[in-house]
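So, here come the structures, one by one.
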Structure I
Amino acid sequence: MSTLQDRYAVVGNPVAHSRSPAIHAAFARQTGQALVYERVLAPLDGFAETVRAFAGVPVDPAAPGRGCNVTVPFKFEAYQLAGRRTPRAMLAGAANTLRFDGGASPEGWLADNTDGIGLLRDIEVNASRPLAGRRVLLVGAGGAGAGVLGPLLAARPASLVLVNRTAQKAQALVASHAAWAEEHGAALSAAPLATPGEAYDLVINASASSLQGAASPVPAATLGPGALAVDLMYGAAAAPFLAWAQAHGASARDGLGMLVEQAAEAFELWRGVRPLTAPVLQALRAEVDAKAS
C-alpha cells in the first residue's frame, strides 16, 4: 500500500526563498491533515505546462497534485488558466491559489485569490488597525496590487488612491473596481506615482520596488501622523522599506503576517478546515528575525 500523500506546491519564479512549505507543514500538523507541500520552479515561458504536469502526472496514483499556490510573476496567467473562478479572483483578474478539481484538465480547476483577505486580516486583526474611514495609498497595480484591492475596499476606507509606475495599469484597475468601491462607500482613484498625495493613514507597497532594493517608491510626505506602512515582501527584501517608514515616524510591517493569513485561506479551500494562524506566525517571525540578526 502506498504511503504517499496528497501533494501541494507553490509555483513561481523565483521560488527557492518561499516560506510556504514550512507554513503549510505547520498547518497540516496542527489540523491532522496528511499532505506534502513542495516548491516548484516554473520557467518564465512555461507556467501552464509546469502546473499541468504537477496536477496530472503524480509520482504515484495515490499521490496526485491537488492544488498549488502561485507567486510572481504568474498570478494573471493562473487566473486565465483555470476554467472556474471565485468571485474575489474575478474581481482581481488574478489568482494566487489553484485547486485541481477534475485532475489534469484546467477546465475543472478553481482559481481563487487569497492575497487580499490575508492582508486585511493581518492589518485589522494582527496589527489592530481597522480601515473603516481611513485614507489608504496602494502602490502597485500588478498581480499583488490587483489581489488586495477588492478586500481593502470592502473594509470601507474613506478613500483609496492607487499609484503605479505605468499609470494606465492603475487607471484600468481603478475602472474595474469602480462599482465595487461605490458599493462599499469608498472613494477610489488613481494618481501619478510622483505626486501620490500626502498624509495617508496606511501606505501599502505592493510594487516590485523592494525586490530591486529600493527604499520606497513614494515620498515620505505620504505618511501621515501615526501612519502604518506595509510592504508585501518580508525578510531582507522588505528591510529598506521598513527602515524608510520608521525613519519618517511611521509604524512598519512586512508581509509575513499576510503570507500566513493568505496561506490559511488557501489551506481551508483545499482541505475544508481552518488552521490557527497565530502560533504559526509567531514561530515564523522568530525564525525570520533570528536569521536577520
Structure II
Amino acid sequence: MADFKAIETFLWVVNLGSFRGAAQKLNTTQPAISQRIAQLEREVGVKLLQRDRRMVLPTPSGRQMMVYAEKLIGMRSEMMAAVGDRSAMRGVLRLGVAETIVHTWLPQLIKSVNTAYPNLSLEIEVDITSNLRTRLLAQEIDLAFVVGPLSVSTIRNRLLCDYPVDFLASPLLGLGKRTLTVRDLARFPIITFTRKTQPYEIVRSLFNRPDLPPVRLHASTSLATVRHMAIEGLGIAVIPTAIVENEMADGRLQLLSTDLQIPPLTFSASWLAAPDTVAVEAVADLAVKIAESDRAVDAPLLARH
C-alpha cells in the first residue's frame, strides 16, 4: 500500500518538475527519489511520470493521482496541526524579508517563533522584493515578507501591514517651517530605496519633469545608510516613517510638509502553494498578529508627528 512518504515525494517531483529538485527539498538523494516513485508506480500499476526534455511531467494517470495525493497530504497536515503538539514542529524555515520589516517588528517575530516553536530554526535573508519574489518562485526560500501581494497563481498571500512613506530631513536643512513644493524639494539630493523598488520608481517619476532641474537621486540597498545620510543633512530621505520613529522623537529628523503624496508600502506574507505548508503558515500567522499589534502601537505616535 502506498505510504505518505512516497505520495509526498510524487507531489514534490511534479511541483518542482525534477527528481533533483524533489531530492533537495526533501533532503535526500536522487536515487532515493527514483526508488520511491518506482515503488509507487508498482503499487498503483500504472506509469505516473514521464520525462519531457529536462522536465518531469505527470502522465494522465499521474494527473488523476495528483488530485487525490494533494487531498491526502493536505488532510494529514490539517490533522497534525489540529491534534499534534505544534511546539514540537522542527526543521529549518528559509525566510526572506524586505528591509523595512527588519527595522520594525522582525525581532518580535523571532522571539515569538523561538517561544512557540523552539525546535524550528529560521534562516533569514534580507533583500528587495523583486529578488525575493524570484527566490520564492525558485524554491530557494519558503516564506517572504515583501511589498505585495505577489500576483502569481501559485503564490498564497496574507496582508501584513501598510507603512506610510514620507519626506524627512535633518533640521540642519531648515525645511520644517512651511509646506514645500516639488520645486523646493528638487533643490536638494533625494535619498531613497535602491533601484527596482516601488519607492525608487515613484520618486523618480515625481521629479522627472521638464520644468525641474535633473534630480540628484541617491539610491541605497541599505535603509540604515539612507537614515544616516539624512541625519547628517546630506539630502532629503523618502522612506517609511515607521523606521525612524526614534530619530523623529529626539529631533534628529523632521517630517516635512509637502504638496506631494506617495502611496504607502503594503507588505504581505507570501509563500508557494505546496503539499505541506504547516510551518510556513504557522509563522505567517504569527507575523500577521505581530504586524497588526505593531501597527496599533505606531498609530498614536505617527498621529502626534
Structure III
Amino acid sequence: MHPLLEVARAIAPRDLAQLLPPVVILRAVRLAAVGRRLPVPIPRPEERDPRFLATLVPAFRWMARYWFRWRCHGVESVPTEGPVLIVANHSGGLMIFDGILALLAVWDAQGPARAFHPLAHWFVHRDPMIRKYADKAGAVPSSPDSAHVVLQSGGIAAVFPGSDWDVFRPFADRDRVVLGGRTGFVKVALRERVPLVPVVTTGAHEQFVVLARGESIAQALGLRGRIKSNVFPIVFALPWGITSGFLPYLPLPTPVVTDFLPPMTWPDLPAGAEDDPAVVQRCYDEVVAAMQARMDLRARGRIPWLGQV
C-alpha cells in the first residue's frame, strides 16, 4: 500500500468523516463564534503515541523525498537526552510541513522514544476530534505552561514564535525569519536553563503564494479575540486560485532545506535574567541573527520552486 494511504489506517473509521476538510472548517467557524471564552487547553504530552507516529512516518518520508526533495543538515546538534527547546521559523500557512520535517529529522536521528512535542495553535486542541490525533502525535497547546510541562518531562519542545505573522508573511519575504518580536521563547529558555536549538526551514514558503497578510480585514472581523489571529491572509494556492489562506490547499512541489543550528545557551547569565527586558532582547536578537544568516546562505542563488542552481 502507498505510504500516503497508510495514514488512513491510523485513523479510526468512525473518525474519518469528522476529519474531512469541509467538516473541520465548519467546526472552526463555530468555534470562532465562541472565541476566547473557551478555557485554555491543558497540555497532555503523556498522550504521545510512538506507535501512532510510526504509521505516519513512512508518509512523511515519501513526501519529504518525492514532493519536497528535502535536505536536512545538522540534526546531530540536537542533544540526545534531556530537555531541549527548538525554536523554528514557520512557513506554508495551514500546511505545516516544516514542523513535520523537523519531527521526521529527530525521529530518524534519535528514534521513536525521543519525545518531540510541537507547540500548536489553540484551535488544534479546542476541536475534540483534531485534538485526539494531535495528542497522539505529541502536539501540545502553544503556551509557556506547555513548554514548561514538556521540558520538565525531559522532552523536546518545538516552538514557532512567529506564528500567524510568520506563516503568512508575504511571498516577497519568503526568505526572511519573521519572529515578530515575540520573545517568550527566550524567557522560557533562560527560566528553564535548557539548550535552545534554532531550526531554519528554507523553501517551505513556496508551497503557495501569500499576496497579503490582511491585517485590516482581521481587525475588522475581530479575529484576534475570536481565533487568536492578527491576519486574514489572501493567497494564491492550488486548487482554489486566489482565496483565503485559512483554507487547506495542495502544496506546490518545491525543494525544502531544514537546518538545525548549534545549541545556544547563556550559562553566564544569573538566575532571574528572564525578567530583564534588555537581556531578553539581546538573546532574542542573537537567535534571530543566527537564523537569518543561515537562511541567507540557503536563499543565495535559489530560484522559487527549483531550488539552488
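Here, each number is a calculation from the coordinates, and none is a lab measurement. These numbers come from a predicted model, not from an experiment. Cβ atoms are built from the backbone, for glycine too; each structure is taken alone.
The figures follow:
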read-out: Which of I, II, III yields 19.9 [Kirkwood radius over Cα pairs in Å, calculated]; value: III
read-out: Comparison of I, II, III - label where distance in nm of label points 7 Å out along Cα→Cβ at positions 189 and 213 is highest; value: I
